[in-house]
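There are structures below to look over.
Coordinate-derived values only; no laboratory data. None of the values given here were measured: they were computed from a predicted structure. Cβ atoms are built from the backbone, for glycine too; each structure is taken alone.
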Structure 1
Amino acid sequence: MAHDVNYLRKPYSRIYESVKHIFLEDDLTFANLEFPVDPQRPLSNYPNFNNHPPYVEAAISAGFDVFSLANNHIGDQGKGGIENTLSTMKELQKQNNIFFSGIKTQGRGNFIPIMIEKRNLKIGFLAITSFINNYSTAELVEIVNYKKSSENEAFVNYISSIAPHYDLFILSFHGGIEYALQPEREKILFFYSLLHAGVDIVWGHHPHVLQPWEMRMIRGATKLIIPSSGNFISGQTWRIDPVNPNPRRVFTGDSAIFSVVVGMLDDDAWILKVKPILISNYKDPDYGMLVMPFEKILELENLSEEWENYYHNRLKEIEKITADRKTKYYGR
């Protein structure tokens, strides 16, 4: 995300200093870009976000390769904002080997995945959102309201028709209940149907907090569901009180980088290993909000006793969530 406490603090490269080695060493790094990128409009904070190319360029330089652009805030600056975001991302794509999905030009058909070729694999990637704040822009955004049975069924059927054309299919999904620490039943059932339709990884976001992840065996192969990956970077805990943190906001500052190893066996993709790397947003007195692994934060020499206790408690809570890989909704 890009709140004013993030985009007003330069250099943006500082945000990623403690974690970029992870992204630069892997094959692909995915992120949800939850704001328009329109250089013709001023920088803008919540509720109508907008940012400029340097903020995205810093993420690309840190190793991000694939961007989801389908989310409720992508239409914050109207149709012109989406069109300029699309042209900006296309220009960044020319300059860097990046990929993106989730928005489209007017008149383009719905739900056309992009293909990424990596290590001799054909990877399909598609980003969708369940809603958008500004519905005047809806025709330019990939939207599936999974709570409507007709849309749900039609989309799942479509996925079942295209997924076999790829070795690995990854779906980015934006939706769910904000700040809920457990995924709602409807969303999980939708995700299950997508796995049965041929999706290998369902990667969710929007709740702004981390939710328990799950691996399932589908037709003899392991698949992955991340219901909500939480906030990677935001300003939502900028004013948090370490002694008496706001219970609604406190989980928005902590998350995980999911390191996922994929292999092919008998012409099917298997999720071989998932390692959550637990991270938090650290308010640096000089550089603003930075993304850091918990162990790096707890090693800081200038950390006060109040903040040290705060991060110790946060680490325990996030460890519980990443360990809770089943919920009462998941079943067996």
Structure 2
Amino acid sequence: MAKYKQIDLTRVRTIPIGTRKSKVTPRDFALVYNPRTQSFNQFIASLPRILVAEDLRRVVDDVVRARKRRKPVILMMGAHVIKVGLSPLIIDLVKKNVVTAVSMNGAGAIHDVETAMWGKTSEDVAEHLVDGRFGMSRETGEFINRALARGIVNADGGFGEAVASELVRRKAKNIGLSILAACYRKDVPVTVHAAIGTDIVHQQPSMNGAITGEMTFRDFKVLCNVVKDLGNGGVVLHVGSAVVLPEVFLKALTVARNIRHAVRNFTTVNFDMLRQYRPSMNVVQRPTQHDGKGYNITGHHEIMVPLLCAMVNARLRA
């Protein structure tokens, strides 16, 4: 005889499958896509109508709807977006008036400037850290820090505007690949949110903490002014910043609401390679609680961002 008593499953009550609520049926399944005979829009339609594939369609709908209603589409991006070669896609959306504001961290500005000025970026950190050469590229630090020093004296703009205008003034060799310059030329607000001590330009002799702090503070106020118009249909796209931009966005949102702007009923989306606490809480969940929509779409930036951009462009042409 068994030592432990087992439950009697003959007493379990079953139900007909016809009465059971089911979340998936064959009409939700993916369709086979034939690139020889079908368009890209038909490829989009071939994706399964399940989970994140359906979420991505909804995000595209919200972006296109936002622009038709003249509501903001704010892109908040970390440096990795530039490092994996996505600048041309972001610039395209800026030029097409799809993205109406761009915010990046300090590293994003560094990679943008290095690409525009010298046609290369992203050093080998492990190799250069051994002998103290990491982050010591003189021209990068001098370009950004001196642009900020000029900007604080000659204009009322912030970090993004100062660096972008300097790229335009210098006629950077690869200026067509600069997100900063594209925004500046298009009069699209572009802000840079530096956390002092996190960027390579902060460790060089040309660095001035007071200037950098003031210029990035001005950009915080620019972002607050952009965020105040998100209500009733705006969209925030967040790509690849684990800490800085989610925190900055949360504070910008609360400033806008504190000044009694009705910043509610908007969409936020976090695109990242893995789900992290601050983007999930400060971008997706907290800002949209009660009356908005928040999405987490996980995957490599170099795959998911081109897919998003292509889907948006396809919808705009439809």
Review point. For structures 1, 2, which has the highest computed value of Kirkwood radius over Cα pairs in Å?
Key: 2
Review point. Which structure, out of 1, 2, was distance in nm of label points 7 Å out along Cα→Cβ at positions 58 and 186 calculated from, if the result is 2.7?
Key: 2
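Using distance in nm of label points 7 Å out along Cα→Cβ at positions 250 and 274, single out the structure from 1, 2 with the greatest value.
On the way: 1: 2.6; 2: 2.0.
Comparing 1, 2 by distance in nm of label points 7 Å out along Cα→Cβ at positions 250 and 274, the maximum is at 1.
Here volume of the Cα convex hull per residue in Å³, for residues 34-209 alone was calculated and came to 124; which of the structures 1, 2 was it taken from?
On the way: 1: 124; 2: 163.
Answer for the origin of the read-out: 1.
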**Study point:** When distance in nm of label points 7 Å out along Cα→Cβ at positions 66 and 306 is computed for each of 1, 2, the largest belongs to
**Key:** 1
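Out of 1, 2, which one gives 16.0 for mean count of other Cβ atoms within 10 Å over residues 18-25 as computed from the coordinates?
The read-out comes from structure 1.
Figure out for me which of the structures 1, 2 the number 0.15 belongs to, where FRET efficiency 1/(1 + (r/R0)^6) of positions 130 and 154 (r between Cβ atoms, R0 = 30 Å, to 0.05) was derived from the coordinates.
Details: 1: 1.00; 2: 0.15.
Computing FRET efficiency 1/(1 + (r/R0)^6) of positions 130 and 154 (r between Cβ atoms, R0 = 30 Å, to 0.05) on every structure in 1, 2 gives 0.15 only for 2.
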Revision key, fill the gap. Working back from 0.8 (distance in nm of label points 7 Å out along Cα→Cβ at positions 146 and 170, computed), options 1, 2, answer is structure 2
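I have 14 for relative contact order in percent (Cα under 8 Å, 6 or more apart), calculated from one of the structures 1, 2. Which structure is it? If you can, show how the numbers build up before the last one.
Details: 1: 14; 2: 20.
Considering all the candidates, the number was obtained from 1.
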**Study point:** Value -14000, calculated as helix-only ellipticity at 222 nm (-39500 (n - 2.57) for each DSSP H run of 4 or more, over all residues; to 500), assigned to which of 1, 2
**Key:** 2
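Where does the value 17.4 come from, among 1, 2, when mean count of other Cβ atoms within 10 Å over residues 10-17 is the thing being computed?
Working: 1: 17.4; 2: 5.9.
Structure of origin is 1.
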